[in-house]
1. Out of P, Q, choose the structure whose coordinates give Rg and Dmax of the Cα atoms in Å equal to 20.4, 67 when calculated.
2. Looking just at distance in nm of label points 7 Å out along Cα→Cβ at positions 11 and 163, which of the labels P, Q belongs to the structure with the highest value?
3. Figure out for me which of the structures P, Q the number -0.84, -0.90, -1.22 belongs to, where log10 I(q)/I(0) by the Debye sum over Cα atoms at q = 0.17, 0.18, 0.27 Å⁻¹, for residues 35-114 alone was derived from the coordinates.
4. Once mean count of other Cβ atoms within 10 Å over residues 59-66 is calculated for every structure in P, Q, which label goes with the largest value?
5. As an exercise: distance in nm of label points 7 Å out along Cα→Cβ at positions 27 and 171, calculated from one structure in P, Q, equals 1.6. Which structure is it?
6. Of the structures P, Q, report the one carrying the highest value of relative contact order in percent (Cα under 8 Å, 6 or more apart).
7. With helix-only ellipticity at 222 nm (-39500 (n - 2.57) for each DSSP H run of 4 or more, over all residues; to 500) coming out at -13500, pick the structure among P, Q it was computed from.
Structure P
């Protein structure tokens, strides 16, 4: 059993920070039960951390000690590994874009995959299943704006649209407005308002 853990240790050492580890990746080494035991052994040794059901991450060791990997890197690597589209939530992007001073209490991402939670040290990441239109342009400003508009209350819209018009280029505003055909009617009104002065 120790040789399975050692083989897994060598393979995960090739991965960058935040790369998730799943038992299915190592079934060429041994049976599923043996792989699960080896992963548990690496967790007990402090080399891996169980982030969620069937998902492990490698701890990061620096001159300041051991820490969990950054949530952004874990989410990005998980999206690539599982073939999911994952994007930051509208609430978190409203803060990043300076549209609110409120910092979200929870770290939330939208995903094309199932809803689930990941635990990285003391931090919990929530992955919420989202509709396709909520995942448009997951890494682009225009996509972030769509997600922000989806969470704003009706009372905030008029003021925030004005702020967004100043922050976005005419091309970016037009791109958001053009995507209005892909969203529900209540969202389309918000998006087309952004595209018109």
Structure Q
């Protein structure tokens, strides 16, 4: 089965390919089928944005499309940056700028609890849709550490591993991350119908 990933984020597409490897699913980025730009993220929930993006790409290419919307929710900031995680410090913000803004906002906070949230939607050309969700709990570190991953990984501390998400090996991240948890549910649905 062909599965079009409704994203241009190379790191995200590689994660999808790694986690869904070893199945009959042919994972293809939307740019590979000639779609340069996805739907605007106008919903105020991760689930809503994932659904918008998946439906948009599926309608354009006539294949099953998968989209995720994910982000960081920090308890002390009332759940921010949330759906605005990628553009926390402004439109077209770089990861480094977003991390600097988060560090500044958290400077005086003692509650460092946070979670990564991922909602994954699959949309089929016949209009059928399905939604899957995954979360990873952790804490906001006091400084950036690690070279792996992307986004807020360098600030997302995992107490059980005594490392940030950017320091853990990719093979471990692909088992425990918020996206991995949602993707395993998606994989089970696509391969086993449940």
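1. Numbers: P: 20.4, 67; Q: 16.4, 51.
The read-out comes from structure P.
2. Details: P: 4.7; Q: 1.6.
For this comparison of distance in nm of label points 7 Å out along Cα→Cβ at positions 11 and 163, the top structure is P.
3. Values: P: -0.84, -0.90, -1.22; Q: -0.73, -0.79, -1.24.
Matching structure: P.
4. Working: P: 10.6; Q: 19.2.
When mean count of other Cβ atoms within 10 Å over residues 59-66 is computed for each of P, Q, structure Q gives the biggest number.
5. Numbers: P: 4.6; Q: 1.6.
Computing distance in nm of label points 7 Å out along Cα→Cβ at positions 27 and 171 on every structure in P, Q gives 1.6 only for Q.
6. Numbers: P: 14; Q: 18.
If we compare relative contact order in percent (Cα under 8 Å, 6 or more apart) over P, Q, the biggest value is for Q.
7. Values: P: -13500; Q: -9500.
Of the structures listed, the value fits P.
Computed from the coordinates by the stated procedures, all read-outs in this text should not be read as laboratory data. Since this is a predicted model, take the numbers as computed values, not measurements. Cβ atoms are built from the backbone, for glycine too; each structure is taken alone.
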